[in-house]
Each structure stands twice: as structure tokens, then as C-alpha cells.
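The following blocks contain the structures, represented as C-alpha cells.
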Structure P
Amino acid sequence: MSTQNPVTEKKPLTFRRYKDGDSKPYRSHLQIFQASWSHKCPTYVHRTPPCQGACPAGEDIRGWLGIARGMEKPPAGMTWEEYAFQRSTKANPFPSVMGRVCPAPCQTNCNRNAVDDFVGINAVEQFIGDTAIKNGFKLPPPGVDTGKKVAIVGGGPAGLSAAYQLRLLGHACTIFDDHESLGGMMRYGIPGYRTPRDMLDAEIQRILDLGVETRMNTRVGRDVSIADLEEQFDAILWALGCKEGRNLPVPGSDAPNCLRGVEFLSDFNQSKVNGVPKKLVVVGGGDTSIDVASVARRLGHVHPDMVEQVANEESAEYVAFDAASSAARQGADVVLTSLFPKSQMTAAQHEVQDALREGVDIQDGVMPLEVILDEKGYATGLKMAKCEVKNNRPIPIEGTEYVIEADVIIAAIGQYGDLTGLDELNNGRNFIDADATYQVKDRPGHFVAGDIIRPHLLTTAIGQGSIAAESIDRYLKANWLKKRPKVDVHHFDLLEKLKEANLAPEPFVPEQAGDMRGTSAAKYAVHNYEDRGPMEIIDSKVLFLGHFNDVPREIRAEVHVSADNVIGNYVERIVGLDAARAQAEAKRCMSCGMCFECDNCVVFCPQEAVKRTPKKEATTGRYVYTDYSRCIGCHICADVCPTGYINMGLGE
């Protein structure tokens with residue numbers, strides 16, 4: 001086992017706004033020039049950064065990175081760590097967990113990739129979450145009681161996210177869950193060395209502390225009927241998750257020792273699995289298959305004489321071992337097969353590399369053809385072939401067939417919901433259909449969120465739970481919103497920020513306004529500011545990338561477990577950043593679509609028309625202003641704005 005702190009290689013900085021031979025300004029069809037001036041003057045336009053646009057939970061990532069870097073100051077008496085926590089949890093109440101396990105589409109879409117390397121958003125988020133737990137930071141208090149009650153069926157990420165948001169809105173919530181503990185896939189689908197249980201428990205308890213009630217070990221459809229919920233509650237959210245795995249679509253896959261990944265992981269996380277047989281094959285390629293294979297390597301193999309076959313129709317079928325044999329464990333031979341090459345597997349690449357390091361044999365570009373059975377009907381091997389994937393369908397390559405010997409075969413190729421007793425909600429594919437506002441189709445008062453709509457990321461379930469909570473709130477208030485914003489995230493709100501900073505506009509009294517043909521100095525409105533966040537995501541082409549230097553990413557150290565040391569090793573593999581490194585990484589954020597007080601526009605304005613907002617009037621989004629009596633529309637401020645916050649739009 002070793003701990004390493006990798007570094008990133010520097011890229012040459014090659015940004016140029018204009019190329020040799022260019023004689024017209026960038027985006028010249030939008031700009032009308034006459035000599036050195038135009039009729040257009042700068043206005044300040046807020047857009048959504050691509051990190052936030054790609055975040056399924058819709059987190060204000062730029063906002064809490066800005067707090068961490070010191071750009072946005074916390075209210076008096078609050079540390080920046082707590083302020084960043086408060087901002088991040090507006091959308092996601094699980095920063096510690098998601099900072100560890102989210103595959104981070106935000107980082108893939110980060111505009112900084114056009115300069116050197118993405119901002120380590122996950123790393124900063126983990127620091128914020130871990131610090132909040134360490135210091136006992138609390139979520140905002142619940143809203144004023146509305147007298148409305150909501151039943152939430154399922155205590156996973158979607159259900160808990162919705163419960164949190166509904167309590168902030170003042171609605172009473174009761175979670176029904178058929179497990180002993182809350183957490184859903186965060187607890188029962190991911191091993192503890194990836195989501196430490198103390199961290200998960202702390203983040204769940206914060207939500208319960210808001211007054212969320214629970215009914216554990218209770219299955220709706222068996223212990224409680226839909227009619228009971230409809231009678232006792234004003235609205236119902238179905239957040240059941242998908243706890244049923246799919247069998248391999250090949251002959252022989254119904255053998256007693258052909259299992260499914262989600263059930264295997266659930267049993268492991270409930271301490272029902274103590275070991276695996278000598279030869280185990282996992283079919284998949286996604287994160288679940290990697291977890292199954294990695295868990296199997298950690299559990300290890302004991303002598304076949306200790307094996308007890310456990311198989312019945314009521315529970316998942318798996319091979320269990322006497323716990324007393326744990327001292328005699330040996331390494332299991334674990335093979336993971338994938339349709340796609342390793343570099344194209346849907347699992348996170350660092351998880352793929354960890355699995356290889358830990359001794360998992362990943363055979364890629366292959367597909368299963370048939371489960372080989374013995375005379376008793378048990379699987380003894382899996383017939384495979386190399387394949388090509390065309391139109392998302394694997395096609396076997398003739399003459400490449402081979403057999404992998406197996407004592408157990410585990411399929412991790414997809415999931416679906418268990419809707420036993422809830423047939424009226426089933427869309428025929430063991431999912432529940434939702435409309436654009438996450439209401440169950442043709443069932444007023446019933447809403448749905450999470451994997452039971454379509455299996456995806458944990459953070460997707462968190463985001464859907466938040467939107468569903470807003471839809472439930474509007475339903476309960478008879479204030480229905482039929483169409484969601486094009487960019488549906490937790491947006492920065494300048495008016496709210498101005499109120500927080502005691503800079504809210506003064507009341508507008510028409511009789512006292514006087515001549516309103518020139519109002520840029522009036523105090524009753526926010527002037528020359530446009531919020532396009534709900535409509536637009538800002539692209540790197542709009543930014544002045546030449547402002548940014550190459551700054552290596554602050555990468556979290558990793559605990560690398562070797563194949564020889566993997567058995568029984570449940571040490572967490574990620575080592576979080578400290579405060580200094582978290583802030584250093586946050587400073588790499590380019591604040592796309594939001595002014596970060598670089599002063600370029602002030603320094604380069606030839607007319608001294610762009611000025612810094614006086615400190616007593618300044619706050620996030622209001623660091624500079626334009627004296628339009630001096631502006632000649634030269635466009636220089638917009639050209640040198642690193643964040644794309646300035647548009648030459650005033651006057652159109």
C-alpha cells in the first residue's frame with residue numbers, strides 16, 4: 001500500500017483572440033464600428049458556467065469556489081468554510097459524499113480545460129463537506145410550517161434531497177424506507193471505503209435534524225398501501241431507486257450461481273457476504289461492476305469445503321462463507337469483462353486503474369455468449385467472444401470464442417425498480433414515468449425522482465429530488481409551473497446578494513423619479529445588468545483566456561492498494577486536501593460568466609469610463625460600473641474581460 005500525490009504536466013499557453021491576417025474584431029457581425037467608436041456601450045451579463053450547467057444537482061459551483069478563494073466574503077461572524085458550506089448545500093446536502101464518489105461531469109466540462117487542466121471541483125467539495133462535519137456546521141433552519149404533509153417513499157439520495165428542500169419550504173415530511181438505515185445506494189450500493197459511513201451518517205443526520213420523520217423497515221405496497229398514503233398526506237414523492245439487477249441476456253444465465261451486481265453489493269454492505277469463491281467473473285464496465293470486482297478482491301477466497309450455497313426465491317442468490325474461516329482467506333481470481341476498451345468504459349478511469357492495480361483482470365472489447373452449465377445446472381464458465389459495437393449493439397467476431405472458468409458469475413449490466421404491490425405506477429418496464437416537472441403522469445399529487453425514472457448518477461437523483469420538491473411546493477400552493485428553465489440549476493441571484501450585503505435597491509416611487517430617460521445613477525433599480533443564467537451557458541470562446549497562466553492542479557493524494565495487500569483492506573483510497581491547498585485549487589477557477597475583480601476593464605479603458613464600484617456599494621457581480629458619459633464604445637473592456645461578463649449590448 002502506498003500513498004501518492006500525482007502532479008499534472010504543464011501545457012503550452014497558446015490562446016490568441018486574433019490570428020495573423022485578421023482585420024475585423026471578434027464576432028464583428030454583432031458590433032457596429034465607425035472608426036474607433038460604436039454606438040454600443042458595455043453592459044454586465046451573468047451567464048451559467050459550464051461546470052454548473054453540467055452538474056446534475058445544479059450546484060452553484062462557481063459561487064462556492066469564489067467563497068473559498070476569498071472573492072466573495074462571508075457575512076460578519078461566519079468563516080469562509082461555513083459560508084462555502086451554506087452555498088454548496090443549497091443544491092446538494094451531501095458535499096462530503098459527493099466530493100468522493102461523483103464522477104464529476106462538472107470537471108469534464110470545465111472551461112479551464114482550454115487553458116491547462118480542469119479545476120479540481122470534487123477535491124474542494126470534499127474539503128468543504130469534511131470540514132462541515134468536523135466543525136458541526138448546520139443546514140439552514142426549516143421554513144415556517146405550512147400545515148402540509150408529504151410522504152417520501154425511499155430514503156436514498158433523491159428522497160433525502162427532496163426532504164431537505166421541502167423542510168426549508170415549511171412542509172412536513174415522512175420518509176418510508178424498507179431498510180434499517182437511510183442512504184439508499186449511497187449506503188447499500190457503494191462500499192464503505194468509497195463512502196465512509198461516519199461521513200454519510202453525519203450528512204443524513206443533518207437532514208433529519210430539520211424535523212424529517214422516518215418509518216423504517218416499512219415497504220409501501222405491502223405494509224402500507226397507496227390509498228393509505230393518499231389519505232394521510234397532501235402529496236407523495238416516489239423515490240424508490242432501482243434495487244433489482246438485470247440478468248445476462250444469454251442462455252444459462254438463470255443458473256443459481258449467476259448473480260446480479262446490485263444485490264451482491266447490497267448483501268455485502270449489510271454484512272451478509274463474508275467471502276467469494278476462487279473464480280469469479282463480473283460482466284459490466286460501469287462503476288457498479290468495478291465495485292463488485294474490487295469488493296470480491298477484498299473479501300478473498302476460502303477453501304471450497306467452507307462454502308454454503310444460499311439460494312431461494314425470496315432473496316438474492318449468492319455464495320456465503322462461514323465468518324470463522326476469515327483467517328484462511330486467499331486471493332480470488334476476479335475477471336471483469338467489458339464491451340468497450342478500458343479507455344471507453346463508463347466507470348471512472350481512476351476506478352478502472354485502481355481495480356487493475358488491485359489484481360482485477362479486466363478483459364475489454366468482449367461480449368458474453370453463453371453460460372456453461374454442469375449436470376446440476378450450475379454455472380462453470382462463461383463463453384465469450386471479441387466484439388465490435390455498432391449502433392450501440394455488440395456484434396461478436398466469428399472465430400474469437402473462448403471460455404472463462406467461473407464458480408460464480410455476476411452481472412452488472414443495468415438495474416430496474418421493484419414495483420411489487422405498486423403495479424398501478426409501473427410503466428411496463430419496472431420504472432415510473434415522469435413529466436417535465438417530475439409529476440407522475442395522470443396522477444395529480446404524485447411525484448417521482450431518482451433512479452426509478454431512469455438509473456443514472458447519485459448526483460442526478462439529488463438534483464431531481466430538489467426539482468421535485470419545488471414542483472410539490474407549487475402543487476401544494478396551487479401555483480403550478482408548467483415549464484422549467486432551459487438551464488435548470490440553482491442560479492446566482494444578484495438581488496438576493498444585494499439584500500444580504502444591505503445594498504438592496506431603494507423603493508421605486510414614480511412621483512419622485514423625475515426624468516427617467518437617464519437612470520444609471522438612480523438607486524431604485526439594478527442598472528445595466530442582465531441575468532441570462534436560466535438561458536445560457538458561457539463557452540470558453542467568449543472568455544479572454546490569455547489572462548490566465550498555467551497553474552498545476554492541486555491533486556488529492558491516493559492510497560494505492562496492491563494486489564498482494566488487497567484482502568481485508570478497507571482503507572479509504574482518497575486523501576483530502578487541507579485548507580491551504582483547497583483554497584489554492586479554488587483560485588484556479590476562472591469565474592466564467594461572473595466578474596472576479598481582475599481590474600482589466602478599468603486598467604485598459606482608454607477613456608477612463610469603466611470604474612471600480614465604491615467599496616461600500618460593491619458586492620459579487622457589482623465590482624465595476626461604466627460612466628456612459630465618457631464611453632465611446634471602443635469594445636476594449638469586453639475584449640480583455642477574462643470571464644466574459646461584459647457585453648457590448650447597451651444601445652441595441
Structure Q
Amino acid sequence: MTSLANTSNKQPISTSDINTSDINKSASIRADIHYRFDFERFFEHLVDVTLTFTATTDAPQLWLPAWIPGSYLMREFARNITAVHYQITNDDKQPETYRAQKTDKNTWQLSQAQAGQTVTVTYEVYCYDLSVRTAYIDQQRLYGNFTSLALAVNDQERSPIKVSLIVPDAFLADKDEHRVLLACGLNSTQLPPGGQLCDVQHKDLLPDDTQTSYGLEADSYHELIDYPFEIAEQDRFDFIVHDDKHQTLPHSFYLSGKHNANMGRLQQDVTQICQTYLNWLGDAPFADYTFMTFASGQDYGGLEHINSTSLITPRRDLPTHDEPQVPSADYQRFLGLCSHEYFHSWWVKTVRPDVMLAVDLRREAFTPLLWVFEGFTSYIDDFMLQASGVIDEASYLKLLAEQINRYYQTSGRVHQSVAESSFDAWIKLYRSDENTGNAGISYYNKGALVALCLDLTLLQKSAGRYRLFDVVKAFYAQAKQNDNKRIGISSADMGVVIGQFMPLADWEDFESRYVNGVEELPIEALLAANGIKMRTNTKETADKHVPWGLRCTETPAGLKINRVQRDSVAAKAGLSAHDVIIAIDGIKADNKQLASFSNAERDVDCYFFRRDELMCVSVRPKAAIDPQDHNIAETVFPHKVSLHLSKSVASSEGDDDQVQASWQSWLNGIERYQV
């Protein structure tokens with residue numbers, strides 16, 4: 001029988017290590033809840049789930065989360081579950097099969113079951129979502145989050161749980177058995193054929209000789225759902241980092257999917273980044289850590305967990321075998337993703353918004369603080385790339401300039417505050433449409449720049465003694481004092497802690513103007529005070545890439561409009577999203593034709609289809625730059641900016657010692673936290 005490699009930090013359990021007396025002994029210590037996930041139907045993207053538990057109430061209920069922590073949208077995972085059936089075990093007669101009654105969108109009631117009875121529930125889950133949020137099953141990989149796979153037993157969420165993952169030999173066929181690995185943040189044990197280390201009453205739940213079975217254990221349902229898993233052909237490397245007490249923390253990195261990555265270079269860079277976080281924060285809220293990465297064509301994303309992260313990346317973002325010393329822009333993006341999700345173990349999983357400390361995954365958890373958690377993280381992730389030495393300072397300034405350009409090119413920043421953006425994440429961020437850029441701002445993007453401004457303001461107000469890193473570390477220190485090593489914070493808590501490092505009145509003014517308000521962020525002034533000059537490129541304007549205020553895609557039918565900038569030439573002429581432009585000034589429309597009329601000073605006829613109706617409007621492009629017109633269009637698409645060291649800083653010459661010190665304090669100031 002082909003076997004999978006074991007990912008546990010404990011000694012693997014093989015069939016030869018197990019004797020009958022051990023199995024019988026373990027059977028007497030019965031788990032309250034057991035899940036069995038059978039992947040026999042992987043070609044159909046289906047997993048068959050068997051849940052066994054002892055009812056503690058009459059007519060017990062089962063429920064499934066509607067969203068997964070870290071991704072704030074009602075995902076409605078229950079839509080992938082077909083009918084739920086259950087059997088009740090009675091000593092005096094054969095089990096009967098019943099159909100569970102659905103009581104709402106993600107709750108099922110087992111009306112025939114009574115307290116004290118053993119209940120066996122069966123259902124199937126369709127798994128064909130490649131994202132890191134749900135589950136994906138085919139002949140290449142078995143991947144899942146238990147939030148979309150495991151029905152919870154109502155009122156028994158705190159009960160200990162045992163899980164069996166049943167992998168058929170058909171899945172392992174034609175695979176390199178030495179590269180087929182189980183990646184998971186939970187320790188795992190390989191279970192013997194025909195038996196397992198947890199009690200299951202029914203023999204039909206036991207793996208047979210044509211299956212490979214792995215066992216996982218969790219203290220509760222809420223712990224279980226924080227541990228995704230993947231079974232596939234994977235490359236792996238291990239490394240260690242050290243905390244401030246010189247204790248070693250083992251890390252593992254798994255990479256699946258087709259790729260040709262330079263694993264040695266990846267190990268070197270990821271190790272440096274992780275160690276830099278430990279140098280700053282002192283210790284970690286985990287004893288070990290697992291990176292799980294799938295290389296794809298175009299997909300990109302990550303999701304944090306307490307001691308692991310699940311990542312998906314375009315394979316071009318992975319390091320090549322001739323990767324330059326300064327990583328390419330694509331590789332920097334992947335390293336930034338690793339850095340982002342790794343930091344979330346401290347700053348989301350440990351320190352988190354108060355409403356998510358004991359969260360109900362069946363309902364939204366509204367908070368104005370996502371800008372703090374995703375924004376701080378989006379600022380710190382790239383910052384730590386240069387603090388670790390993986391990228392140089394010039395590369396970091398380029399990454400920061402990209403954040404700034406995205407911010408300036410989003411007109412919605414003058415309409416929605418970053419706190420409002422956080423609160424509305426459930427209905428806006430993951431449901432973008434053609435009006436998103438006009439009406440709102442991302443709490444990732446603006447949140448990162450608010451974090452930058454707060455960092456520089458803290459340096460300024462404390463004469464260089466404190467910065468954002470002190471704020472984060474103070475919250476983490478508070479979390480470690482609690483029994484569960486976690487803390488939930490509110491907006492008021494932000495003021496209490498930040499007030500320890502700068503005058504409270506200054507923070508309240510900052511919060512009022514830039515967090516709860518929509519005033520333009522003082523990015524340029526704060527950077528200049530720290531030796532960074534913001535330059536504009538008058539030849540490479542953002543408007544060059546969105547002539548008339550349009551974002552279009554070339555199609556065989558013509559130029560399809562994806563978005564129309566508010567108050568732009570196109571909007572005033574009557575063009576709208578989803579229109580298909582077929583001719584401009586009598587010539588077939590394409591991007592070059594549109595660009596050639598971006599600054600025309602005369603009226604231009606524009607023919608287009610709206611739905612199936614042919615229409616024509618007259619456009620006057622030059623109207624957008626009327627000096628008497630102070631509408632939003634002038635400020636939304638500025639010349640593209642770039643960041644550079646001031647000459648006195650770059651050459652280390654001149655009398656501006658204060659600017660030189662500010663520069664070193666900002667970009668290199670992380671060194672003072674290192675042990």
C-alpha cells in the first residue's frame with residue numbers, strides 16, 4: 001500500500017508500531033466527536049463525510065459556518081452540501097436512517113435523536129473552489145478548510161474532536177510516493193489499515209487495505225477550523241527560527257502545483273523574514289509554523305491561521321534558479337504575501353478586533369478596525385522585507401510608491417473613511433463592481449498608508465523614541481497576560497495604548513481627520529520630514545492609462561468599458577460601464593485609437609453599443625483639464641509618484657544631520673528591537 005509522508009513533529013506512527021492491545025486500550029478512551037472524510041470520489045470533486053457523536057439533547061442541531069475568519073464576506077459554505085442523513089444506534093434493533101430537516105440556510109435538525117443516543121450523520125460536500133477559503137478536490141490535490149467541510153454539533157463545540165482523512169490508493173496512483181505529503185498545522189498520525197486510534201462504533205467507518213488514513217485531533221470545533229490541510233505531491237523544506245530566550249521554533253514550508261522554484265533561495269529568504277519578526281516581537285504565539293503554498297497560473301491570495309497559512313500564488317512569482325540578489329518584482333510580491341500572513345499570527349489571530357474574540361461564524365461581525373489589522377499588516381509586511389535585508393531600500397520605496405499611487409488613483413477616498421471601509425467590508429470589499437473605485441477605498445490600501453502616517457507621526461511626536469512597532473508590541477504584551485493568550489481590542493483601546501507613546505490629543509486629532517474622516521493623508525509632508533522626496537512623473541501620468549477616465553478591455557466586439565471615473569470626460573459625455581465602444585472619430589475603436597484622442601481639443605464622435613442598442617455621444621477630451629474646474633477629476637489621477645532619498649541623505653553629505661537621523665530612524669529603526 002502506498003503511504004503518505006507524515007508532517008507531525010512527533011515520531012510518525014507506522015503500522016508496525018501498533019499492536020492490538022494499544023488499539024483496544026485507545027478504544028476505551030472514546031472521543032466525543034469523530035469526523036471521517038473519505039476522498040474516494042475525488043474525480044467528482046466530492047468528499048463523503050461521516051460524523052459520529054453522542055447526543056446531549058433531544059433533537060440535536062448541526063450547523064456550518066457561513067464565513068471563515070480572515071475573509072469578511074458571507075460565503076454560504078452550506079450551499080455545497082447535499083442532503084444530510086443520520087442513523088440512531090440502538091442496542092435492541094437495527095439502526096434506522098432518517099433525513100435531517102433543514103431549519104435555516106446552514107442549520108439541520110435531527111428530530112428523531114434523543115439525548116444519550118449515538119448518532120451517525122452522513123453527507124457529501126462539493127469541493128471545487130481553488131481559493132484558500134474553502135475546499136478543492138481533484139486527482140492532483142485534496143485541500144480543505146474544515147469551516148466548509150465539518151458540520152458542528154450545536155452546544156458541543158467545546159468537545160474534543162478526532163478526524164480521519166481517508167485517501168484511496170486510486171488517488172496515489174502514478175504519483176511519487178515520497179513527494180505525496182500531508183501538510184497541516186495540526187500534528188498527524190498515520191492510522192493502520194483496518195483499525196484506528198480513535199473509537200468508532202461502526203466497522204464500516206474503518207479504513208481498509210486500499211486506503212491510507214491519517215488522524216488529526218483538536219481540543220474543540222473552533223480549534224479544528226483553524227487548521228486547513230492539503231494532501232498532494234509537494235516539495236518541502238524545514239527551517240528554524242529563535243525567540244528571545246534562544247528557544248528554537250520549527251517551521252515547515254510546503255509547495256504544491258507545477259513549478260520550477262529555487263527552493264534553496266526561497267528557504268533562505270523566508271527564514272530571514274521570519275527571524276526578523278521574532279527579533280522584533282521576542283516570541284511567538286505558536287510552537288511551530290507551517291506554510292502551505294499552491295502554485296497556479298494566475299490565482300493569488302492567502303489566509304492566516306494560528307500556526308499556519310494557506311497561500312496560492314502565480315508560479316511566476318516564485319524564485320527562479322537564477323534569481324538576482326535583489327528579488328524580482330514578481331518574487332517580491334510572493335515574499336510580501338508570506339510576510340503578510342505570517343504577521344497575522346500575532347496581529348489578527350492573537351490580537352484581534354473585540355467582536356472577533358468569541359465570534360459567531362453564522363453572522364457578520366461588524367467592526368471599524370479592519371484598517372488596523374489589515375492596514376497595519378499591509379504596511380509592515382513590505383517594511384519587514386527590507387528590515388530583514390531580503391530587499392534593499394530602493395526596492396522598498398518602490399513598493400511604498402505603488403501603494404501611494406493606488407491610493408491617489410482611487411477617487412472614492414474622498415467619500416469613504418477607512419473606518420467606514422472596515423465596517424462595510426461585509427457588503428463592499430469582496431463585492432466590487434464598476435462603481436467601487438468611485439465610492440469607496442480599500443482598508444488594505446488606505447489602511448497601510450494610515451499606518452505609515454501614524455508610524456511617522458509617532459516618531460515625530462516622541463522625538464524619535466517610539467513608533468508603530470511599539471504600539472503593536474504593547475498590545476501583544478497585553479495578550480500574553482491573558483489565560484488564553486489572546487486579546488480583543490476596540491477603538492477606545494487604540495487610544496489608550498497609542499496615548500502611551502504620543503500625546504493623546506494628537507492621536508485623537510489624527511483619528512478624527514484620517515481614520516474617521518476623509519482628509520487627504522499628509523504622506524508627502526511626513527515623508528519629506530524623514531528624508532524621502534516624492535517626485536511626480538509628468539510624462540507617465542495615470543491619465544495616460546485611463547484616457548477619458550475609462551478603463552477598458554479590448555474584445556473582438558470593440559472596447560468594453562469596465563469602469564468610468566466619476567466626473568470624468570466619459571462620464572459627462574454619457575458613457576457607462578459595460579458599454580462597448582465600436583468606433584471613435586469614424587475609426588474602429590481600440591486602445592491606441594482611444595489614447596490618440598486622450599487630449600483632443602475638439603468634439604469627437606464615439607459610437608458604442610449599450611446592451612443591443614447602437615448609440616453615439618460627442619466627447620470633448622480637453623474639458624478634463626479646464627483650470628477653472630476644481631472637481632475631483634483633477635485630484636484623482638495625478639502624475640504618478642516615485643520616492644527617493646533626499647540628496648543630503650543619499651550622499652551622506654551636507655548639514656542636514658537631522659534629516660539623515662530621521663531617515664535612519666524610520667527605515668532602519670527596527671534594529672533597536674532586535675535581541
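Nothing in this text is a laboratory measurement; each read-out follows from the coordinates by a stated rule. Note that the coordinates shown come from a computational prediction; the quantities given were computed from them, not determined experimentally. Cβ atoms are built from the backbone, for glycine too; each structure is taken alone.
Taking FRET efficiency 1/(1 + (r/R0)^6) of positions 52 and 580 (r between Cβ atoms, R0 = 41 Å, to 0.05) as the criterion, the top structure among P, Q is P, with the largest value. Starting from the value 10: which structure in P, Q was relative contact order in percent (Cα under 8 Å, 6 or more apart) calculated from? The value was obtained from structure Q.
Looking across P, Q, the calculation of distance in nm of label points 7 Å out along Cα→Cβ at positions 108 and 356 that yields 2.9 traces back to Q.
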